[in-house]
Structures are given as structure tokens and as C-alpha cells.
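Structures incoming, each one as C-alpha cells.
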Structure I
Amino acid sequence: MKVVAINIQPGYSLEVWRRFWRSTGAGDVLWAQDARGEAAQRYRLLALGTEVVVDRQGRIAFRSDGPSGHEKLRSEIEKVL
């Protein structure tokens, strides 16, 4: 399983997002910059905190436009493992 944080804001550097992420107490993740907007378009990423679980075939298995909570997210991840 991979957890990827994708920055879709062209005006923000990845370092700004890393500092924000760490300030919340969240664990480390793989960081990516969506410079051409491809991930934002494919996964309909619109806002900070959008959660998307993608299955092994690359399909969206779950999405939430805001924090869904630890237990809900864990449950959705377990479904695709």
C-alpha cells in the first residue's frame, strides 16, 4: 500500500505542504506535485483534505471531500487490500 499526498496548488511548494502535514501530527507519506493537473482531473481532487482510495486496478474505491475519520478510512483501505 502507498499513501501519496498530491499537491494540486501550483502556487505552493511541496515544502509548504510538508510543513503543514507534519504540523497536524500526521505520519510521513510519499509527496507528489501535480504540475499539469492530471491527478486532480483523474481523481477529481478539488480541496485540501480530499481522501481517495484507489484499488489495484486504478479505480476509485472510496472518496471523501474532507476528513472521513481514522476508522472509516481504515475500513475502506482494508476493503481494497
Structure II
Amino acid sequence: MSPVQTRTLADLRRGESARLLPLCLDGDLAHSVMEAGFVPGTIVTMIHSAPWGGPHIYRLDGAEIALRRDLAGSLHVEELAAGES
């Protein structure tokens, strides 16, 4: 059996959507991220990547929110089922 590869928000390409998995962050950081709307189960779409290592911009629940790439790399996601968006 091959190992399961997990993806992160940082792995998403422009226009690609995925569902957030439970957070694996320290308490205060997890709280801040969830207050911004990055709650497990939420569908997130990557809409823009800033140049030169800048933040990624994500759309979730009608809002557009920027996250540093290193933080986006700490948020795990799963692919959406066919027809889900």
C-alpha cells in the first residue's frame, strides 16, 4: 500500500478548491486562524499568489483572505468530491 499524501493550502493552484481538515496548530495560532474563517470542513479556493514569496489569497465563505505561505503550508486539505464546489 502506498503512503497517503496530504496536501496543504499552499499546494493549491489558482482556481483550485479543497476542504480544510482539522488544524494541527498551537492553541493561539489555531484560534487566530479559525477566527479568520479557516475552520475545519470549510471549502477554500486559492485565487491569487503574490510574487516573490508573498502571501496567497484564498476565498472562503464569500471573503478573500491572505495567508503567509508558511502558514498556508501548515493547513491540511482534502480534495472535494466530484461536483462539489
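Each value in this text was obtained by applying a stated rule to the coordinates, not by laboratory testing. Small disclaimer: the values here were computed from a predicted structure and weren't measured. Cβ atoms are built from the backbone, for glycine too; each structure is taken alone.
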Practice item. For structures I, II, calculate distance in nm of label points 7 Å out along Cα→Cβ at positions 36 and 60 and state which one comes out highest. Key: I
Check your understanding: Which one of I, II has helix-only ellipticity at 222 nm (-39500 (n - 2.57) for each DSSP H run of 4 or more, over all residues; to 500), as calculated from the coordinates, equal to -9000?
Key -> I
**Study point:** Winner on relative contact order in percent (Cα under 8 Å, 6 or more apart) once structures I, II are ranked, highest first
**Key:** II
